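Next come the structures, one after another.
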Structure 1
Amino acid sequence: MGYSVTTVPTTDDYLAMLLDHIHPGQRVHPRTLRHLAGRQRWDTGLSSVREILELLQDDEATFDRLRTAPRVAERIFVTTAGSVYRRRFTTDERHRAIIDVSNVAWTIDARKPRVRPVTGLVAELRARGVTDIVGVADANIRHVIHDAEHLAEVQAQFDRFLTAPAGTTADEMIIDCIAAASAIIISNDRFRDWKKRRGPAAKAVWRLLVPVGRRPDGTFDMGELGDEITAETEE
């Protein structure tokens with residue numbers, strides 16, 4: 001966020017600056033903002049700095065400001081219960097999704113992993129306004145799923161479908177994909193093996209993860225994060 005030499009940031013500008021340090025999907029809480037504010041080198045002689053530091057000491061007042069402040073409220077997603085605030089995914093982030101196909105196939109049925117139901121997940125994402133959907137699968141997917149005859153049918157539902165080369169994993173390809181362009185990641189994998197091995201993209205994977213489960217009726221549930229990635233009506 002930039003300002004001209006003659007412009008003095010307002011209290012809400014400083015609040016927006018703090019949100020820049022919170023990753024999409026991550027909870028926003030006054031104590032987190034207080035911690036972030038303590039690391040800033042702001043001019044405490046400015047009245048707006050004193051005001052934001054004072055505001056952050058009052059949790060209720062901070063939550064109220066998050067709901068109402070210009071350029072701040074639009075970046076906050078409040079869960080249906082009204083008790084959890086999260087940093088909203090940007091338009092670009094929630095319009096692009098990467099599905100960890102191998103992982104989702106096992107999520108559907110760990111005893112007989114199947115890929116065909118993944119088409120329902122693709123349809124669910126498109127209904128939520130996601131327009132660019134990439135499928136990424138492990139190299140051995142054709143040999144481990146029980147409905148390999150439907151793989152080509154499923155691949156056709158994606159905007160792009162990538163299969164990891166032999167000797168690599170889908171995780172590596174997913175990390176490379178988000179390094180090129182941010183996207184939500186639909187997977188129940190936590191990517192723990194990669195957090196300390198690769199660059200910033202690998203360390204940020206968990207912040208973009210949206211877990212998925214399959215309901216008894218065959219539809220998919222992404223929880224409140226699924227609601228959060230839904231495109232706004234004006235978009």
Structure 2
Amino acid sequence: MAQRIRKSKKQKERALAVFHRLREACPEVRCTLDYKNPLQLLIMTILAAQCTDARVNIVCRDLFQKYKTAEDFVNAAPGALEKDIYACGFYNQKARAIRDSCGLIMDVHHGEVPQDMDALLALPGVGRKIANAVRGECFGKPGVIVDTHCKRVANRLGFTRHTDPTHIERDLMALWPEEHWTLFSHFMVFHGRAVCRTRAPQCDVCVVASWCPWPARSQKSKR
């Protein structure tokens with residue numbers, strides 16, 4: 001990723017205020033995928049594309065009883081893995097990405113999910129969102145996880161004006177303290193799902209409304 005941009009002290013202070021308010025209001029927020037190890041989280045984040053975390057959790061209860069190692073996924077019988085993940089949608093593409101990623105994990109990384117960003121990005125089906133989730137959750141390496149909810153909330157809060165995930169990630173890295181990157185990302189996702197929805201956002205009950213410029217911009221656009 002290119003060199004980080006600079007943000008003003010005032011911008012950083014506002015972002016930190018939002019973080020503390022969300023943490024105070026929702027102290028239980030965490031990753032909503034129920035994983036037990038890095039391989040499981042990697043598989044689950046691949047499956048979560050165009051699918052809800054709740055559905056992925058249901059599917060993976062049985063999936064991880066059947067497939068416990070990267071080798072198990074590589075050796076899955078033709079069509080078997082596709083059938084097992086069918087409910088997550090795009091099962092052919094996802095099965096191919098899982099098999100190919102697990103093949104590289106076996107061949108290059110001795111069966112263990114790598115911690116290095118470049119090594120993770122070299123795995124089929126893995127982009128920066130998935131890599132940052134795995135690194136932040138499993139290896140204690142903070143990263144900004146930009147999904148559709150984080151993208152929407154970050155824009156409404158004025159943290160970024162970009163729509164491209166890479167540019168959004170860069171803006172948020174410059175704005176948020178590094179130690180908060182992973183948790184702040186989870187707050188953005190949770191808040192986007194529960195309150196700051198695509199349609200009919202619940203601004204009247206939003207705990208960070210006083211730091212949010214979006215309602216004012218929205219009202220101006222209606223005039």
Structure 3
Amino acid sequence: MRPTPVLTVARYLLLDRFTYLVLPWAWAAFGFALDVVVLRLTPAGHTGHRWVGGLAAVFLVVFAAGVQSVARALPFALCLGVSRRTYFLGVSSVALALAACFGLTVAVGQALERATGGWGIRMAYFRVPYLLDGPWYLSWLTATTAFVLLFVYGMWYGLVFRRAGVPGAAVFGAAQLGTLALAAVVTTWAHGWAGIGRLLTGLTATGLTGVLAVVVALLLAGGFTTIRRLTV
């Protein structure tokens with residue numbers, strides 16, 4: 001049985017196993033080892049958990065993989081006769097599959113972390129306060145959604161790069177930073193930080209996952225529309 005075009009695109013992307021299969025796990029292992037060393041060299045204190053941020057590096061690597069999936073891999077795929085629609089569906093399938101595996105790793109890591117008392121040093125590597133610190137299935141779903149979000153967001157940067165080059169990608173990033181800065185100024189003038197704080201603290205992990213899922217759906221819809229009009 002011949003593979004479907006979407007599966008063919010997925011297999012084409014995964015020819016670069018280092019970027020999609022090795023690099024995220026390598027960074028996860030490096031961040032874990034680095035956090036262990038840091039906690040071994042610092043006082044334990046009296047807190048129940050010693051939160052660390054090494055897991056964030058994996059999300060950044062996933063973002064970079066999303067950028068590469070369009071900026072580097074798309075032109076050659078189009079030269080091979082793959083349609084833009086099929087390519088986008090193939091990349092999205094890879095993103096979802098990888099995110100599900102990464103999310104499951106986070107959930108399993110949390111279980112081991114709790115069972116070993118934070119790896120014997122009270123380290124919370126796979127647990128993130130208010131975000132990834134609930135039941136395993138909710139942590140798996142939240143982490144999976146977050147991984148997909150970063151990958152698709154990276155694809156947007158790749159699309160902008162293919163369309164407008166480095167200057168366009170720089171302007172794209174600067175525009176977002178400018179929008180965030182303007183929103184922060186307006187919020188400060190309106191004395192709205194307290195209300196935002198209450199909103200965020202009142203948002204459950206389930207609610208956060210739902211918000212992330214909506215953002216993913218919007219990015220996917222926008223990306224699908226953009227890539228169909230992209231000239232490479």
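Every number here is computed from the coordinates shown, using simple stated rules; none is lab data. Because the structure is a prediction, the values reported are computed rather than measured.
Here helix-only ellipticity at 222 nm (-39500 (n - 2.57) for each DSSP H run of 4 or more, over all residues; to 500) was derived from just one of the structures 1, 2, 3, and that gives -25500; the source is 3.
Taking semi-axes √(5λ) of the Cα gyration tensor in Å from the coordinates of each of 1, 2, 3, which one would give 33, 24, 16? Could you put the intermediate results ahead of the total?
Working: 1: 39, 18, 15; 2: 34, 19, 15; 3: 33, 24, 16.
Derived from the structure labelled 3.
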